[in-house]
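What follows is calculated from the coordinates using simple rules that are stated; it is not laboratory data. Worth saying up front: this structure is predicted, and the values here are computed from it rather than measured. Cβ atoms are built from the backbone, for glycine too; each structure is taken alone.
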Structure P
Amino acid sequence: MTMTHKKLVSTILLLFVFLTLSLAQTPRKVFISVDMEGISGVVHWEDVRTTGRDYNLFRTIMTEETNAAIIGAVAAGAKEIWVRDSHGTARNILPDKLDKRARLIRDWSGAPEGMMDGIDHTFDAVIFIGYHAKAGTPDATLDHTNSSSKIQDASVNGISLPEAGFNALIAGYSDVPVVFVAGDLAICEQVKGLFDTIETVSVKEGMGNAALCWHPSVSYDSIKEGVEKALKNLSAYKPYKMKPPYTLDVKFLSEVLANDAAQFPGAKRTGPWSVQYKHDDLMEMIRVFRWMY
């Protein structure tokens with residue numbers, strides 16, 4: 001083989017390696033879970049309920065924040081995008097206004113994955129839009145943990161988690177990392193404390209019961225840019241996991257609720273309002289948690 005041939009072969013091999021690495025880091029399939037309490041401008045429970053006078057406004061903003069995430073994902077190379085409407089009735093996002101490059105999951109199937117229903121190992125990344133902080137977080141907008149009427153706090157293996165934490169564990173069960181979170185400043189700070197690496201966009205900052213909000217168009221631009229940045233750096237993110245066995249501790253808002261939850265086989269009361277459940281399988285623990293609330 002001549003020197004010219006050797007150089008040609010080396011160049012081809014280097015190009016092959018470069019293309020292989022580039023393809024491996026390109027997000028082919030992206031899962032977007034969308035809640036509503038963390039959407040830009042939302043400050044009151046009336047804003048996120050179907051009976052609220054401004055509900056239609058905020059479901060429109062919810063749809064547009066989701067579109068911004070879709071645009072960012074496509075810009076980063078995503079070829080398939082699933083959107084999981086994860087708030088209340090799960091029928092909030094406007095289907096005819098959603099970017100047509102995405103597929104929308106509406107309503108609840110009854111699967112234990114809940115807000116992550118549809119996730120599996122075929123996805124490359126997860127994005128959270130409109131998320132909020134856990135119950136009891138200071139200066140957080142509409143903070144709660146899974147059920148605002150039942151739960152004070154919920155933790156796994158001693159770590160108190162917001163909904164983003166539980167949902168990240170479900171994604172991690174399928175070896176899929178959460179790469180981006182948008183919501184109020186409080187949830188952005190919480191996920192930074194939970195995940196090794198995470199890209200966030202704060203669309204508002206809580207001020208007691210009020211919030212200092214960015215204009216929705218500013219939020220759209222920030223979400224689009226943040227999602228694209230996160231997905232173009234996919235190798236930096238790791239699935240969120242904990243080691244088994246999984247110990248679930250839930251503190252309820254009343255003794256009656258705790259007593260009801262303790263009726264599940266294997267669950268036990270650990271305090272006047274507290275219940276604990278242990279299992280070696282993460283999804284079994286998630287199923288029990290969903291049953292409890």
Structure Q
Amino acid sequence: MDCSRIYMLASDHRWQWEEWCDSAGLPRERISEVKDLVFDAFAAARERSSDVARYGALLLDTVYGREAVRRARDAGIPVGTPVEKAGVFPLQWQSDPFYAEQAGNSFVKVLVRYRPEWDRAAKEGQMAKLLQLQSWCRTQRVTLLVEIVIVRQDEDEREFEERGRPRLLASVIRDAYDRGLVPQIWKIEGTSSAGGAATIDEAIRERPEPRQVILGKGADAATITGWFSTAAPLASTIGFAIGRSVFWNPGTAYLTGRTTAAAAVETMASTYLSLIDEWRSATARTTQ
């Protein structure tokens with residue numbers, strides 16, 4: 001995978017779809033249909049855009065997206081898979097050993113949750129697992145992507161998003177470096193605060209190799225534009241990894257019969273391409 005720039009369409013969501021299907025009275029097996037639509041949308045975007053052909057990547061799980069992962073591999077598309085059990089703290093592997101689920105051809109993604117006041121032994125256990133995964137990735141020459149989710153608790157939302165979360169993320173990144181965890185890519189929650197974004201960037205760049213991509217959290221276009229504007233000027237940022245903002249509305253519309261598969265694919269592809277255009281615009285503004 002080319003780590004100079006990454007436009008990642010991320011569709012490794014599992015528990016979110018399970019909760020939605022349960023509430024909508026639909027069988028969970030239908031989640032696989034959306035994973036296939038996401039692949040079709042990426043493939044369509046790849047045909048239209050040289051940027052996708054060069055820098056595009058897919059993140060797909062093997063619980064519901066195994067067939068989509070296979071199709072991506074067969075098409076030579078950079079595809080990675082998550083190894084963590086979804087929605088769980090502390091970190092647990094989706095399969096044990098974790099590499100049994102490493103079905104992609106390009107990278108491994110792992111998500112960990114963190115709060116400084118959480119149980120120290122649990123946090124230490126997470127770090128030990130991450131180091132184990134990093135060792136395997138290095139042996140296999142597979143790119144490691146680490147996503148850190150800082151959970152907001154009693155903090156003021158605006159203060160937390162602009163300053164609190166960036167400070168905590170920076171501290172987690174520095175602690176990881178001190179312990180020897182140096183992934184090629186950090187998957188980071190965006191912020192509209194230039195100061196907060198700079199705080200994260202400074203921590204990431206304390207090691208020369210790692211870079212960051214901005215995740216989407218299912219946000220609307222205006223919010224993502226704000227995140228891109230603060231992230232694009234930073235030396236460590238190479239792109240994005242966004243999913244629900246692209247596929248959730250057309251995916252749920254398809255599953256409930258409110259749109260066709262073809263229309264859902266077209267909406268996903270167009271939204272993904274618009275994100276690339278927005279990223280390119282944000283990057284261009286930094287050079288003016």
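Thinking of P, Q, which structure, once FRET efficiency 1/(1 + (r/R0)^6) of positions 70 and 174 (r between Cβ atoms, R0 = 30 Å, to 0.05) is computed, gives back 0.90?
Clearly, the read-out refers to P.
Could you figure out which one of P, Q the value 83, 45, 32 for Cα extents along the principal axes in Å was computed from?
The read-out was computed on structure P.
FRET efficiency 1/(1 + (r/R0)^6) of positions 134 and 262 (r between Cβ atoms, R0 = 41 Å, to 0.05) was computed and gave 1.00; which structure, P, Q, did it come from?
P
State the single structure among P, Q that was used to calculate mean count of other Cβ atoms within 10 Å over residues 30-37, giving 27.8.
The read-out was computed on structure P.
From which structure (P, Q) was distance in nm of label points 7 Å out along Cα→Cβ at positions 94 and 110 calculated, if the value obtained is 3.3?
Attributed to the structure labelled P.
Here helix-only ellipticity at 222 nm (-39500 (n - 2.57) for each DSSP H run of 4 or more, over all residues; to 500) was calculated and came to -15500; which of the structures P, Q was it taken from?
Q
Which structure, out of P, Q, was volume of the Cα convex hull per residue in Å³, for residues 118-205 alone derived from, given a value of 98?
P
Comparing P, Q, where is Kirkwood radius over Cα pairs in Å, for residues 190-237 alone highest?
Going through P, Q one by one, Kirkwood radius over Cα pairs in Å, for residues 190-237 alone peaks for structure P.
20.6 is what came out when mean count of other Cβ atoms within 10 Å over residues 230-237 was calculated for one structure; which of P, Q is it?
Derived from the structure labelled Q.
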